[in-house]
Structure P
Amino acid sequence: MAKPYTVAIAGATGAVGIEMIETLERRNFETGSLKLLASSRSVGKKLPYRGEEIEVEELTHDCFEGVDIALFSAGGGRSKEFAPSAVKAGAVVVDNSSAFRMDPDVPLVVPEVNPEDIAAHKGIIANPNCTTIIMVVALKPLYDISPIRRITVSTYQSASGAGAKAMEELRVQAGQVLAGESVTPEMFPYQIAFNLFSHNSAMGDNGYCEEEMKMVDETRKIMHDDAIRVCPTTVRVPIFRAHSEAISIEQDRKVSVEEAREALSKAPGIAIVDDCEKNYFPMPLEWTGKDDIAVGRIRDDISCDNGLALFVCGDQLLKGAALNAVQIAELL
């Protein structure tokens, strides 16, 4: 049996932080003690864990004494500020922000794809972006059959990717629209209810937004293949939780649909949802709250010789964030 570890969660009161707490409990992680850390405005709030109520403490530079593993979900700025203090105190940091993902000294890990990279950590391990995680879990079994040379992906990203307040904004706006009331966006730049729009991250000079470039750069780093060409289009949709992605790939050789389905069905973290007769495929509504990535619409990409196409769904708050971080902690 593994020894009990002292675990800290920085950003414990946010949507991902709450999922981290619940995931640790659900997976029976060997916590000797759990420290919940957040900003000063959340200090004193109590959150349930294994039948107890744990009081939230303030995230400071001095709060990591005795901590073995620190799970960070407090935003990039807070990670850059406080993660070095956690490492200095002897903790290994698993960071959910984008702060360290492309640092060459920081492993960027999806346990189903590149678990061996954890061994190279120097105190910090980065959790990839949610859309990248969902995609590479589905593509790794296919890459292992024949290297992937090109990926075209369109995402359908739920409100959960912008946090609990964004999910509430969708709920409120839906009621306002149905009641014939005016809508004033706050968390999003545009109305999210009954609408969709290009992902609201900053747009680069090349015409791709930050969210899209994360998928390009992170995929290459995780797969250890700088030659992969990735063309992403990321879109916000009026879904509460769970992201979806339409993916087309081109490989070195032609991989048959049957060969692809067999490899995907044997891979960890994947559930096949692919019933052409009933026109039944992955749906975010059904995949909310589930750990695995749902994969369906597995078919030839008829636009190229060595192509496959598929449709995937994954819970952004779980496999796209909290679950992936806890799985890294389990490997540690």
Structure Q
Amino acid sequence: MYETIALVGATGAVGRIVLEQLVKREFPYKRLKLLASERSVGREVRVGGETITVELLEPGAFKDIDLVIASTPDEVSAEFAPWAVEEGAVVVDESGYWRMDPTVPLVIPEVNPEAVESHVGIIASPNCSTTQMVVALAPLHKAAKVKRVIVSTYQATSGAGLAGNEELHDSVRSALAGQVHPPSTFQYPVGFNLIPQIGSEKHMGYTSEEMKMVYETQKIMGDENIQVCPTCVRVPVTIGHSESILVETEKPLSVEEARELFNNADGVTVIDDLNSQQYPMPRDCDGKDDVFVGRIRKDLSCSNGIAFWCVSDNLRKGAATNAVQIAELLVKRSASSIEKS
């Protein structure tokens, strides 16, 4: 058990779910501290049966803190994480800042739990679109070794935070009224629209969001030879990222073998009956922690290819739930070390 834990970014969309998960999953701690920027200081947040007042995120805030779970923009994490580590805390960070740092493990507990052993104070949680894809790829990789992945994502507006969902609502209302809502969070009006750009141009015409899926997948799966070709699209859905995935493996897999691997994988739920119109959809996966897989079929263009459809709540497994699971993993590893000693 950790004596004192802290949540940074407690008032954001992901932070709220982290708090919910800490209570729901009965995470072991004695004291919880909530930290945020000046504009949120003094707000009272109900956590389980107690009310906690949000305190200022500053260097002195991490004294006597054992564990930090953080959901903040990259630039905020870059500044505060070293403060926490200097005070002796372990930081589970959801920002993108530390993910590709060679000294920082990038962890999905169902895929590479052993990676937490190499941390030197900071553990990173992957990007939401990467997380759900890798959870689904992991059993296929273990059985037949993944060579290449072609993925198209259909990403919810909540991936851009609360402002993203607010803009979708405003954009839809304006469109229904025959008006155009001027975008601010996104590049174009998102209501009744698709925007094939998430992030800035990064490499050879690929965006930063797309390159995250390339580099993070290789790091988590421990194989830089895995080739990933991503296209990331913003869609007018509030919660739940969807992905169309085509994977080529070294060894051939039948549809039946792939389905069995998915069925036996931790954190994966299969919904796959085309004749009965049963497949994962964002509205059905909202509020759930698993990664949902369906439309499993052979790739018509490649003998060693499997195609499937993958949906997950981007605020949960894509963010809050994965971070809490990493924290739970640390607790288990700590308890195991104590027992062995």
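Couple of notes before you dig in:
- For 0.05 (FRET efficiency 1/(1 + (r/R0)^6) of positions 72 and 144 (r between Cβ atoms, R0 = 25 Å, to 0.05), calculated) the corresponding structure among P, Q: Q
- Structure (P, Q) behind the derived value 3.7 of distance in nm of label points 7 Å out along Cα→Cβ at positions 40 and 224: Q
- When distance in nm of label points 7 Å out along Cα→Cβ at positions 56 and 192 is computed for each of P, Q, the one that comes out at 4.8 is Q.
- When FRET efficiency 1/(1 + (r/R0)^6) of positions 48 and 96 (r between Cβ atoms, R0 = 30 Å, to 0.05) is computed for each of P, Q, the one that comes out at 0.50 is Q.
- Structures compared: P, Q; top value of distance in nm of label points 7 Å out along Cα→Cβ at positions 64 and 296, i.e. the largest, recorded for Q.
Taken together, the values in this text are just the output of simple stated rules run on the coordinates, not laboratory data. What you see is a predicted model; the values in this text were computed from it and never measured. Cβ atoms are built from the backbone, for glycine too; each structure is taken alone.
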